[in-house]
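Each structure below is given as structure tokens.
Values quoted throughout were computed directly from the atomic coordinates according to the rules given, and no laboratory measurement underlies them. Note that this is a predicted model, so its numbers are computed, not measured. Cβ atoms are built from the backbone, for glycine too; each structure is taken alone.
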Structure I
Amino acid sequence: MVTANADATARRAVAANVYPKVRRAYFRYVPFKKHFMDGDIVMSHFVALLSGVIVSGEEMVIRSVRRYSAQIDDQQLKKRVAGLVGQEIVHSNEHVRLNELVADKGYPITKVLNLYPDHFSKPLGKLQERLPGHPYLAVSVAIEHTTALLAENVLRYVANVDDEQRGLPGDPEVWKMLYWHAFEEIEHKSVAIDLYRATGGPEWLRQAIAYLFYVGVAPYIAATISISILLDPTAWKPQKVAREFYSFFTGPIFKAFAGNLKLAAKRDFHPDSHDTSELLEEWRPALFGNEGIIADRIK
């Protein structure tokens, strides 16, 4: 136990000295078919919804961390926060571009979020400015942990770093964007929680919100996918959808997801206690090296 704790502490120390790198990505999306994840209705709606909500979610994260960045004296943490903000801005820009194509295909929820962004982001931003900051930062911590877990599962269990095609059915450019986004979510996974603790965020609040995410994320995903499918007449294929729902929630994307998500509700939780450094080192040349699959998508 002592050795395990020492290893976890060492990993945190290393992570605290690593700054998230801002990569100016620009992907070459082309029109794709309606259910662009190789005809998988559930997976297609999930990716469409995820892309749709990411923009407002990342804007909230950016506002949350910027609010407290000026209050800290730790220059390393300041640089890590700046890296997180830079990465999230580029992520948001790319998802706005993808959302335009997705909305054109008739995904109703993504279409509403994409066509009327000011109806959502501006009021939420003004409300966030008027309310205490730590609750929003605690939500940002939970969001960052959740997305990092999903990102890890994509790179560790869904994709194959050694396979030229990466073994993934569906639109290849969308997957390239998801690889890049997943990599960077893992890269900055501990920044928000380090900022939260450095600014005196109450641990009970962070734990409570983490537990709400643990009990609520899967039902929320299932409910929003179901609503999106019900609003899509081309997806009214009950047997096919039922099979795909089962495969979706029992497949690699959610492998060990609930258990790892629950860990965040513990008082001594820290994302870097779960080591993903080797995964990043494995994928970095595959993505960004001279022969990397998205090297020519980085400006």
Structure II
Amino acid sequence: MCFGGHAHYTQHSDHTAHEIPIVLWEDDPQMNIYNLTHYPNGRQHSGLGTNMACIPLTLAGFAATQDPKNVVVELGPFLGLSTKCIAVGMRKNGVKDKTLFVYDTFSGLMNFKAIQRMHPWLKNEHPEFTQQNDNFHFLWEYGVKPTYPAVVSHQGFISKESLNPEALGHRPVALISIDSAKNNQHLQQQLAGLGPLTKGSILMMMDFEFVREHIILFYACLREKHLLPVYLSWGMEHWMWIVTEDVDLADPKYYQCYSGYKASKDGRSHVVDLAMRDLLMLSGLTDDATMSDTFASVRNELSEKISSVLQNA
């Protein structure tokens, strides 16, 4: 539920503390790189590639909660390193009750195997954590609670019964990070009760490039009227978007648009051009003469992938 595809569990190496990028708040000494990337017992807190998105998540958490009426929602946090990155930013505005809401099954065989591989110490320290008893909420809580004690977690599948305005105290969602839906059907189902994201809110798609259906849905049906990309992690899957006009991501019309785009080749060149302009913009003020060969290779590879997905849908 948390990360898409077997590659995420086998190819992403662990990162040492000094490699994890994070904004350090001078007036909050508890929030340092070591504490962010380790459990209270000193063990490494792995994140399966989350390090690439940590700074934007931190800044988003800070920006989203400057207005005390706002709330933050995370879907699919896995072990919670992404939750901690968001929470570090939120702490700058004070730790508030019922402001950070997290949803996950906190279980599953693939998750269990990944955790076993990354945290072999659990076998001795938590022998009750087995394939038959694979709920890892205790481990997520152990990692996250010291950073943001007031975080609210919901265990189970995400649906309109669990994720809805009432569950969030009828407060606006200023930031939502999604690493749970691995196809458009699941995205629509999980957000069915949420309601519209309002103009100015932040949407982080943690698995955007992996889920090809999302690429088509966003660029063919959402990008021009509702969303603007402001960050991508170049070589990973994370894309951050700003909502430019109110949008309900569960509205059936967007999924009808997706089906229509798949059924017809009309207008595809315009959608591809739009995506290519975004990639050029997101690559920054770097011209070809000063761009490193490594970055140029990553950008070109990603451009080819996005173009192919949109052109050959």
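Observations, loosely collected:
- Structure responsible for 35, with percent of Cα pairs over 23 Å apart, for residues 29-172 alone calculated and labels I, II on offer: II
- Here the criterion is mean count of other Cβ atoms within 10 Å over residues 37-44, and among I, II the highest value is seen for I.
- Structure (I, II) behind the derived value 29 of relative contact order in percent (Cα under 8 Å, 6 or more apart): I
- Which entry (I, II) yields the derived value -22000 for helix-only ellipticity at 222 nm (-39500 (n - 2.57) for each DSSP H run of 4 or more, over all residues; to 500): I
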